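Below are structures written as structure tokens.
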Structure P
Amino acid sequence: MPDINLPILSGEERTSVCQFGFQACPSGYQYGPAMREHFLIHYIVSGKGMFFCDQGAFAVKKGEAFLIRPGEITTYRADEADPWQYYWVGFYGRESADLVEECAFRTDCPVVKVSDPVGLCESFREVLSLPEDLQHRRMRLVSALYRCMDSIAPRESAHREGYVSAAITMMAENFSYPITVEDIAARVGLNRSYLYKLFKEETGRSPKEYLLDLRIAAARRMLASGQYTVTETAYSCGFSGVAHFSATFRSRVGVSASAYAQSHQPSPRKDQ
């Protein structure tokens with residue numbers, strides 16, 4: 001896919017994306033020495049290569065990103081045996097330096113390991129798919145840039161637990177509504193793929209499984225109480241319909257919802 005270069009926008013105070021693209025480099029392909037007037041990040045999707053800047057020579061491989069700062073003279077070269085493929089994004093504006101710092105790029109080391117490779121690639125693919133005539137295109141580009149930077153930024157264990165805890169709280173408070181995993185991910189500020197990864201690592205279950213377990217547990221309580229019909233229970237626990245609820249309940253519990261409710265009703269008293 002060819003790269004896309006955007007005209008530099010006026011008003012350097014605001015964050016703007018000025019170029020982005022994807023390239024599968026041939027063996028030994030080199031760019032530079034050259035200078036940019038904006039920040040430029042390359043993310044290596046596969047392969048490896050070398051990055052040369054004032055701080056030295058750095059070997060960069062799949063899963064890592066390297067940063068070019070404004071005014072730097074840099075050169076980068078694909079490996080002969082395993083040439084890299086990469087996405088890149090160029091940006092500028094008043095907040096750019098802060099974004100770079102949050103991603104843990106240091107002045108003495110312009111290479112970092114990306115925390116969420118799947119999320120980063122999804123954000124780049126979104127950028128590349130935006131049509132030229134899209135309304136509010138600049139805002140969509142900047143939004144994707146921020147998601148890119150969030151995917152690059154390091155994840156500390158406390159942050160990981162915080163995301164999972166926030167997701168669990170949202171599920172517990174909203175399982176009776178038809179929320180989806182996409183809704184939960186958006187609420188906690190992660191993409192779905194990265195939320196799945198964190199959630200699975202912390203709980204042993206996927207977000208979808210956890211949400212379904214909450215709904216089935218609530219349904220069992222409602223049915224056992226004898227106060228609610230199967231239909232009322234289905235919609236009260238966030239299911240889209242009675243048929244879906246009934247099939248899911250039988251699959252998870254082993255009996256039908258009506259049979260489960262019946263089995264929990266008190267036996268009629270016999271006449272003495």
Structure Q
Amino acid sequence: MKITSTARPLALCIAMACTTVPITGRKELNLVGDGTMNQLGQQTYAQELAKAKPSSDQAANAMVQRVAKRIADAAEANFHPGYQWQATLLDDPKTVNAWCLPGGKIAVYSGILPITQDESGLAVVLAHETAHALAHHGAERLSRTQLMQLGETGILAAVGAAKPQAVQAVGAALGLGAQVGVELPFSRQQESEADHIGLVLMAKAGYDPSRAVDFWQRMVAYSKGKEPPAFLSDHPSSSDRVAAIQRELPEAKANFVAHQ
């Protein structure tokens with residue numbers, strides 16, 4: 001039987017290994033086990049925090065912990081990843097960023113807080129970043145890199161030994177080193193999936209998903225003149241992202257669970 005170009009990726013996925021993205025149901029190539037990804041997340045988290053300065057802002061720290069816990073609780077109740085969750089606020093006002101690594105390791109840079117503005121805005125960001133981890137986007141990206149030639153044990157050893165090329169490659173696959181809404185590290189498809197899953201996740205955590213529109217509109221204003229036209233980028237433009245989120249709001253609102 002002849003395999004067409006459109007069928008080939010799915011056939012490869014089935015022949016080798018694949019996982020299903022929650023909510024969207026997309027099949028993705030995944031050659032890396034959850035245990036390995038979680039360990040990579042833990043190693044990468046420790047390395048990144050060693051280079052950073054934790055924030056001493058008690059109010060901001062308390063907010064990050066509250067929001068992270070609600071998002072984590074909703075993730076565990078609905079997607080059952082079995083993560084060992086941890087969240088850290090980093091004192092870096094120039095960095096507009098946040099991320100969630102496999103295993104539930106979350107970092108928020110203080111530079112994003114003026115844009116998130118409140119708990120609901122922060123919930124938009126953390127639900128989106130957590131969605132990347134729940135959807136195994138890092139494993140999907142890592143599965144397509146030359147680093148896989150080392151095998152899972154070799155990757156763990158290289159990252160644990162802080163070998164620059166391995167650390168950089170794994171960090172890129174896990175979504176580090178980019179600013180939310182400006183230089184997004186994931187593909188257009190993965191970003192759109194994370195938006196979709198994140199809306200549902202924040203609703204299940206008791207946050208109004210319509211606040212995502214407000215956040216991304218603020219991002220449009222922040223990134224004005226900084227992002228390339230959509231046809232030159234692998235990532236959805238902020239205006240396209242807002243339109244897609246508005247279309248997905250009815251589904252997210254149907255999943256809303258009031259916070260106890």
Test item: P(r) over Cα pairs in 5 Å bins from 0, in percent calculated as 1, 5, 11, 13, 13, 11, 9, 8, 7, 6, 5, 4, 3, 2, 1, 1, 0, 0, 0, 0, pick one of P, Q | P
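Computing distance in nm of label points 7 Å out along Cα→Cβ at positions 217 and 241 for each of P, Q, which one ends up highest? Mind showing how you got there, number by number?
Details: P: 2.9; Q: 1.6.
Structure P gives the largest value of distance in nm of label points 7 Å out along Cα→Cβ at positions 217 and 241 among P, Q.
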Structure (P, Q) behind the derived value -17000 of helix-only ellipticity at 222 nm (-39500 (n - 2.57) for each DSSP H run of 4 or more, over all residues; to 500) = Q
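For structures P, Q, which has the highest computed value of FRET efficiency 1/(1 + (r/R0)^6) of positions 41 and 57 (r between Cβ atoms, R0 = 25 Å, to 0.05)?
The structure with the largest value is P.
One of P, Q was used to compute relative contact order in percent (Cα under 8 Å, 6 or more apart), and the answer was 14. Which one was it?
On the way: P: 14; Q: 18.
It must be structure P, since only it matches.
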Using FRET efficiency 1/(1 + (r/R0)^6) of positions 193 and 249 (r between Cβ atoms, R0 = 25 Å, to 0.05), single out the structure from P, Q with the greatest value.
-> Q
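The numbers here are math on the coordinates, done by the rules we state, and not lab data. Owing to the predicted nature of the structure, the values given are computational and were not obtained by experimental measurement. Cβ atoms are built from the backbone, for glycine too; each structure is taken alone.
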